[in-house]
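K.L.:
Pasting the structures in now, so scroll down.
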Structure I
Amino acid sequence: MRQFHQESIAQEYKHAIGHKRGELITPALILDLDVARRNIQFMAERLGSLGVNLRPHIKAHKCPELARRQIQAGAIGICTATVWEAIVMSRAGIEDVYIANEVCGREKISALAREAGRGHLGVAVDDPGNATDLSDALCSAGSTLDVLIEVDVGMGRGGVRSPQEAVELARCVSRLPGLRLRGIQAYEGHCMLESDRAIRMRKAAEAMDLAAKALEQLTSAGFPCDVVSAGGTGTYDITGADKRVTEIQAGSYILMDNFHGGLVPGFSRSLTVLATVVIQHGSTIVLDAGLKSIGVDEALPTMVPYPFYRAEFHEEHALFSIDDRSALRRGDTVELIPGYAPTTVNLYDAFHVVEDGIVTDIWPIAPRGPGHAGLL
């Protein structure tokens, strides 16, 4: 059923292949593959020079084709946000998939346990009860699962709150069949919101110091910690330079957007949304790409040729006040850079893959839940 879904999406959009990027039915999600390739290569070379592994988070692009290219460039595996993403990626041939999140709920845990019998999967845990539920499901399915203990290093979201809790959880996990304790997750996502690089560096260092305290107590208690997983696009080169960290989870670098673009240099924006000017009244133009077509989290989208204009976003419309610098008229198309790529991609079925300005392929985006691909 998964294969049918992916093939049907590709068939529905194949009419776009061969068209110029500005000729698509709008709103349309465009991936400039030439730019994405450069982003992939730049990250691979940068982390290679730092001597740290890359396990890119695919929540931004949700696309098996892009995940394969990241692995071909040297990534050791991928991260996902949900069990459904993990299953889709595993069945697409990605051999090492880690869910950088806790998985709770009987159906989700059962689905994870079954998939763990087919491929190499891992998951984060921060609670003994959840670990026990995972173990019970794994025993029933006859499968095993890698586990990282999540340590809260400042986000205030998931994770044990002290080194002592980490050790107690490690003792629990080590007694449970089906679970293999590999190390810790210490994601410092709160640091990504800091636009000042000097402050971001300080906060990231403080976060890794908290992780080191848990790591020290775990190893002193006799628990192996081969993996210390951390880092995002905004801190990849900061956390990646910390010798205590073994792998970086950065993912948005492959697409970039207006939020991430202001955090780190060296990457270009490969993701855009094509929109049409559908209304024009005086100095106001209205595009057909609103909140249901483009992510506005953390930063506002901007028009590629006119980044200095700011918009007001409604559900299906984006209103721009323009002046004589703009040549746009009703019926024209224009590309928008998303404010936030991860909450843009999930609004679409597929990428229009563009090379040299021409659509050359259609790449389906991974299903968001079990109903899309018969995963249960």
Structure II
Amino acid sequence: MPSPRQTNRRQFLKGQAAAQALGDLVAPAEVEGDQPTTPAAAETYLLQLGRRAMACQFEIYLNAGQYSQAADIALESLDFVDRLEDQMTVYRDTSEISRLNRLAASGPVEVEPRLFQLLLRAAQIHRETEGAFDITSGPLTKVWGFYRRAGTIPEADVLAEALRRVGSDALEFDEASHAVRFLKPGVEVNLGAIGKGYALDRVAEQMLSAGIDHFLWHGGQSSLLARGTCGRQTGAPGGWTVDVRHPLRPERSVVEIRLRDRALGTSGAGTQFFRHAGRRYGHILDPRTGWPAEGVYSATVIASTAADADALATALYVLGAERAVAWCGQHPEVRLLMFVAGQSRRSVELVTCGLSPGDWRQVGDL
């Protein structure tokens, strides 16, 4: 992590401190072609606002001085993230998802229309990825100890019992009434692998409806959504350039990806894992087997929505490199950058699919 910086009010109002802090995440995109260079374009100031929610830091970056109402709208959007967390979290008994988990095995439970659409989309991604993404995999997370971040290998019978309660095919949807029913007892929904992206999609809608169309949102830096361009050259094709870190050496940036009107999600087990008998067990579980997915260090997906990017990053991580590349070949709208285990111990190889040279560049050694 970068060391704290001292910030005065003049810097904050200009966005200069935010531009410095953002150096580890995003940089002004390069301008292609014969665009003229002006003093305003040569120096970029950013306005940064953030708040902790969903167990991470949500932040927005805006071109300083571009919109007079930007800070107020951004703060309203951060308030909205809090409300979405109240709706989706499984850690509060009062949330709509907790209510669904308590009641849906007994009969249909009506949920808020946009939340219903999110659940429907999650079930669709489950089908499209051969079950590699599953919002009902919470029982597996619990028996492996990752729910409370205390990893342990479950007994075979305990794991088998958890697996019996997993499977999005046990979710029944009534689109007319926006109701969901669980077809077997013990099923529960957890939106941890798609909820942050969904929140970014919703706050981006708010910004765009307010006439603000140049910004970058991130939730915990693993979920990002970009609109427009970083800097005042709003006619340039550049967008926002974001860093992808080395999966085993997170202090190093190894890839830069250019985002414009797209979202990015990264899944990896670089920080949430435990070791037992010399073997490493990551927190990303294959919901079809109940065991941690192996062979991939991290998967980064670029998609049209942040919810899709988050969910597909998890799904393609679980599928592994060969099947993930095949999947992306059938879905050209999705782009993939994946770090996989190399031939030697702790070596890393890079796999990509669907990315054009203008989308990314490698900036560090693997």
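Rule-based calculations on the coordinates, nothing more; no lab input. Every value quoted in this text rests on a predicted model; they were computed, and no experiment measured them. Cβ atoms are built from the backbone, for glycine too; each structure is taken alone.
K.L.:
Please compute mean count of other Cβ atoms within 10 Å over residues 119-126 for structures I, II and give me the label with the greatest value.
P.N.:
Once mean count of other Cβ atoms within 10 Å over residues 119-126 is tallied for I, II, the winner is I.
K.L.:
I have 23 for relative contact order in percent (Cα under 8 Å, 6 or more apart), calculated from one of the structures I, II. Which structure is it?
P.N.:
I
K.L.:
If semi-axes √(5λ) of the Cα gyration tensor in Å is computed to be 35, 25, 19, which of I, II is the source?
P.N.:
That value comes from structure II.
K.L.:
Still on this structure: Distance in nm of label points 7 Å out along Cα→Cβ at positions 95 and 111 computed as 2.6: which structure among I, II?
P.N.:
I
K.L.:
Still on this structure: For FRET efficiency 1/(1 + (r/R0)^6) of positions 279 and 335 (r between Cβ atoms, R0 = 25 Å, to 0.05), the calculated result is 0.20, so let me know which of I, II that is. Provide the component values of the computation, followed by the final result.
P.N.:
Numbers: I: 0.85; II: 0.20.
Computed on structure II.
K.L.:
Can you say which of I, II returns 15.8 when mean count of other Cβ atoms within 10 Å over residues 143-150 is computed? Display every interim value, and only then the final one.
P.N.:
Details: I: 23.0; II: 15.8.
Here the read-out was taken from II.
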